[in-house]
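Pasting the structures here.
Computed from the coordinates by the stated procedures, all read-outs in this text should not be read as laboratory data. What you are looking at is a predicted structure, and each value in this text was computed from that prediction instead of being measured. Cβ atoms are built from the backbone, for glycine too; each structure is taken alone.
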Structure I
Amino acid sequence: MHLQGIAKHFPMWMRRGTQHVVVALWRFYIGLVARTSKVTFTGIENIDANRMLGFWHEDSYCMQLLLRELQKLDKKVHVIVTSERRGDYIAEMVSHYGGEPMRLPDGLKMRSFLKDLKEDSKQSGLTLAAAMDGPSGPYRKPKRLLFMLAHEADKSVVYVRFRKKGMLTLPWRWDKYRIPLPFRRLICDIDYIGAIAKEELKNFGEYATRVFGADICTEE
């Protein structure tokens, strides 16, 4: 992960080369995990066209295993990715596994992006995924964005989470980033939540607590 920070001091052409090397290593490792571990996707049938996928930022890397599986099933997912430099690495990974990265800008460009995103999310057949507490936290406190898009597009929400077994956790990061380990048993639960009503969106805190329960972090 520290290679990203080192790379920012290089010229652009060297950064791109470094990025491709890092992403190639990430892909190799994900392939190793997929080949050596028993990876189970429970409820994968819940991922269908016109659905919104919510996951925790800590599982951003683990999500590559799901995208890899969805690619085999010819299911394409659009993934919201930060516009920061680290997002370049993620976007390349997402594209490799058949996904479509949608870069989330900062500052003044955000308003026009959200307008376009609302229209894009209404497309028939489009499946969109986003880290509910991304891109920078707070940890496991879901934001309204994905649910607002689901409501306005009249689409259902699906909750994706990976169980903690077979994971290496990086506790010093805000998101407690998790890396799947090879030669383990990994389980990805994919639960259908359904549509979100306007009233639930207004009282989002209550809705999130009811839907996600103990999975939400209550610490300040």
Structure II
Amino acid sequence: MIPKRIQEKGILAKLLEQGLRILLSKECKKISIIKIDIISTSTQIFKGEIQKIIVIAEDINYKGLLFDEIELEANHLKINLKLKNRELSFINNPIIEFNISLSQNSLKTILFSNNWNFLANIISKEILNKKKLKDIEILNGQLLMKASEKNITINKSEQINIKTEKGKIYLENKLYNKIFQIPIEDKIYIKNVIIENNLINVFANSTISF
């Protein structure tokens, strides 16, 4: 978990937090901010520097990707804050550490949406040897998938392992000895993925630029 720090806020830190809130709202179709913590002195902020930003949010829709919760931390940022309209932008491209949690419902909503259904069917063909993905379930720390072929749904779910290697994330079906790499941007480095409390938790880092 990213540590949560409580501190008295100066006016500049509060303005920065509001600017970041506006920036995130523009980037996401939907986002509920739980906490934004700017950790920096007034002198550093005047110089356009932030020591650390911590953001914890939930119920996020980013370009059609749904996340139940996200925690991120970025350090040593160079910023441009326009006080008049309270807009915040980054001069450098900072690296953020982030944790993302996806529930079964979020995962199904993404993969069965019009924008991403093609990926669901590619996954089905690559690791299930079936034409169409029909269902996804997270149960007892396991990812289970069900597929169909020629309009006939196979009732038996198959266990799919999630693993990471060299910053990439893979789905593996040991029954068929099949592995599929999930396509993600090269700037994102996946450190680990675990299934816990019926959530898929992704630990990664990435550069950001707005």
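For the read-out FRET efficiency 1/(1 + (r/R0)^6) of positions 40 and 120 (r between Cβ atoms, R0 = 30 Å, to 0.05), a value of 0.40 was computed from one structure; give its label from I, II. Traced to structure I.
Any idea which of I, II comes out highest on relative contact order in percent (Cα under 8 Å, 6 or more apart)? Across I, II, relative contact order in percent (Cα under 8 Å, 6 or more apart) peaks for I.
Computing log10 I(q)/I(0) by the Debye sum over Cα atoms at q = 0.08, 0.14 Å⁻¹ across structures I, II gives -0.28, -0.90 for structure I.
If FRET efficiency 1/(1 + (r/R0)^6) of positions 32 and 168 (r between Cβ atoms, R0 = 30 Å, to 0.05) comes out at 1.00 when worked out from the coordinates, which of I, II was used?
On the way: I: 1.00; II: 0.50.
Computing FRET efficiency 1/(1 + (r/R0)^6) of positions 32 and 168 (r between Cβ atoms, R0 = 30 Å, to 0.05) on every structure in I, II gives 1.00 only for I.
Given that helix-only ellipticity at 222 nm (-39500 (n - 2.57) for each DSSP H run of 4 or more, over all residues; to 500), derived from a single structure, equals -5000, which label among I, II identifies that structure? List each step's numbers first, then the result.
Values: I: -12500; II: -5000.
Working through the options, I get structure II.
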